[in-house]
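Each structure below appears as structure tokens.
Quick note: the coordinates plus some simple rules give every number you see, no bench work behind them. As the structure is a computational prediction, the values presented were derived from the model and not from experiment. Cβ atoms are built from the backbone, for glycine too; each structure is taken alone.
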Structure P
């Protein structure tokens, strides 16, 4: 449990830009859960966008006595400031603003006791900064969305918001060296790596050597950073290995690749975060087949810590974000070496390596990450 940070706000409002609580176990969710366990914290309110027409009046989820998740209706879904809204939409937006203000007031959120925690790019970040009373504000950048396809919805918001984060952030939190270099000139900035939920930690008795048909696993979203061709090479050249793929795809990157035509490849699609540890237990080795791109360099791969916590050997391409766990990852600089590294890791795994992975993972907790962030938050004058 993080130690108490002197003078930290007792009420926290956290805004995330997607409606996916309980699905992927994302950073914002782990931070909210961790904050809600802190003794000085009285309330944590997580506000998500409404994806199915919900509003603050009908979407409240009470996670614990101190933690609540709500969906907020907002429009537009683009950054066009001149978009004309219908009368019904305008009235609903105004009602949502009133409901948000009432909700904050009813739960004791004031300008003196509130910490506002934002995750840009966010469609209504300026409205939130203006409406939510806050003693201090944390802005957290998980990935750099100025480096994605320009047709992605969050791209224009990122281009607009990133250069001016320092105008409303007391602290900027990033997860990569590239993002630290980019954002640290604007405001006090701290870099933290991803962490692991305790539910992913394997038991010391879970070790096993690979069988006659080893299972190679990948957990994550299939999109522009995923080297699907590398996975095709692995499936083709090692037909005796099974590839188990867990996670959703974007832009049909996986479906159209031909990878799923191989007999030794199984794709399970999106799996609830609570079930991912069970999937990892069926794997003998885990993969990080990421392309080295400016976007991937802005990330800290969450799956890395989940893999190691499950006690699995890991083979990765040469990408950023592996430094903290470099003693537990075999990095391959090209496709041929990647395949060879998989063979070598499967052949040389041991109970001693397994226990070392568990010992490392026990210290990579969200408690420790949140403690570092709160300790770096500048004190009020």
Structure Q
């Protein structure tokens, strides 16, 4: 039995953050009913068509869910949603701040009617404050939290290549819901969880925040190197390939000089005798490392680093990541059904030992509407009336 088996989650969701949270609940056995707009559905369905005609974001975020199509501007659809929520353990929404309340599905109202219910709202900047109404796409939140200012090369600030603000918010929504369910198990009372992209990513900005707060300067942009640790980052080798490495302490630095560079005298060089000195003299440090690595192939460099137990990595493309031998060795790939046939999907990274997570199909828009309405007690005439109203 999976941990959330028997739990029902109703989610009025779109885009990335809320769907990421609820997909992880589905992975652990929860029944997740996704409420979508009739016809077009979640707009993330249309971001691209790279997954055999489906959106890569939607494939990633929406397996194992049931889709019901409701037009919540219609009273009939609102009544359907009320009945769904009345049977649910968790209600998640990531509409604009205040929108769920205006529709009659605000957290306070729902929890007055169902004290056991766990509610979760995901927004850009939170339900109060001067930025409450401001649109908050992932890139924009990366800018507002200062992340873009510390990412990239000295010349060019850059966004992170994945939706890191959405992912952070989705993870905190997921963990917050689990915490609320544990509390309910002990007390019988539900809870409301408010998560914003801005506050989630603010937590992840801890290092540059404290660095800046107490030094009066922010970490410089250093490309793939580290602003506060050296050597750390990419180093070209004699065969034209790049090896990444990281030194975490003085023992490793001495071992690196002795066994990898085979120049033990560098360990005591005043320019490099501590991490702060190495950061100050980064260019000279890289020149010394480059003299050695430039005469070796990347495989020879990795061999020396592995033998010396120095952390290292190859620079892999996404295709090389997909074919990574660690995935194969640990049997991480599964097949997930979809409207275009079976698609590959990685197992989620955290499930109870020996449990196989749910890896169910990716739904079409409204694929489960009729079945869910029947389950809620609607007869054929009532369903037809909803269709005439335009509610479905």
Structure R
């Protein structure tokens, strides 16, 4: 597919998702962004329980708004007779099935990957779990904070005095992105083999992969990286510094050439470049308090704009430490026209365009559905012959 007609890479791909919370909905929303038709199977009435996390977006949940645009909602009680058969009828026409049921639930419903792959050989199945399909933690509850704790992320995040979880659901996001990548890889493979594939992704596996640097550091160094707040545990200066007007500037010096430039052109203290306390990255880390004092002595006499002007002139990496409200108005987002709108049951909502940019093509940004909003249309579609004209077209 060339995309010269404005089409998207996954136009014609149908995804059925028995999903809730964050990880699976994130994976399928990215598929929808690229043109896939995503049919989201939800509980009648309350739907995906993430709909009830909060009411901050004009009465809707911020998590749900983020993760569920461009999907069709089919409300089914899978414990009621005939509902699973409806899902199977959908899968007869689908390319991908994503589920994050509790361990063993898909198999009890007759929707396990092994059974589905026998029945639908071209189907790509993706099962997302907390800890994987076996092992002693298979049946453990797997909320994001629990996974962050078990994977050690909490132990390396925060200050020296107090550990902290990440401010975003890192385990869920990691699993969702690996599921997205795995599904794309399986669809690509199917183009060559004609056969679907079975994919398994766990939140724990995703996050322990992301913990690679601390695991190597502890495994071979004998102790874990220290918690250093916004600083880097193994590089200095690398973190947040305060200017005389209380502006907070984040800077990163990652090699000796930059260290010399930083001393000479930013601090205007060339003598520090050869100070034995700071002669290497490891020495700067070991003497971080003294280094902080030397930097503060200069920065506290300058405004934030003056510090940034010096950093920019010396080509030292820097950033402003922004609050979330400031990011909403970030000049880079505005300059690149990254904001758009999506429809929803409560009206138009502001939304960021997807991170995957396809020049010359517009990503799919269809509305966020109400629970069961598409029941009638989906069931009517199921009554059409499987090979009916337009049967595999992406729907809004």
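With Cα extents along the principal axes in Å, for residues 149-260 alone coming out at 58, 40, 21, pick the structure among P, Q, R it was computed from.
On the way: P: 58, 40, 21; Q: 63, 33, 33; R: 63, 30, 30.
Answer by label: P.
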* Compare distance in nm of label points 7 Å out along Cα→Cβ at positions 101 and 341 across structures P, Q, R and report the one with the greatest value. => P
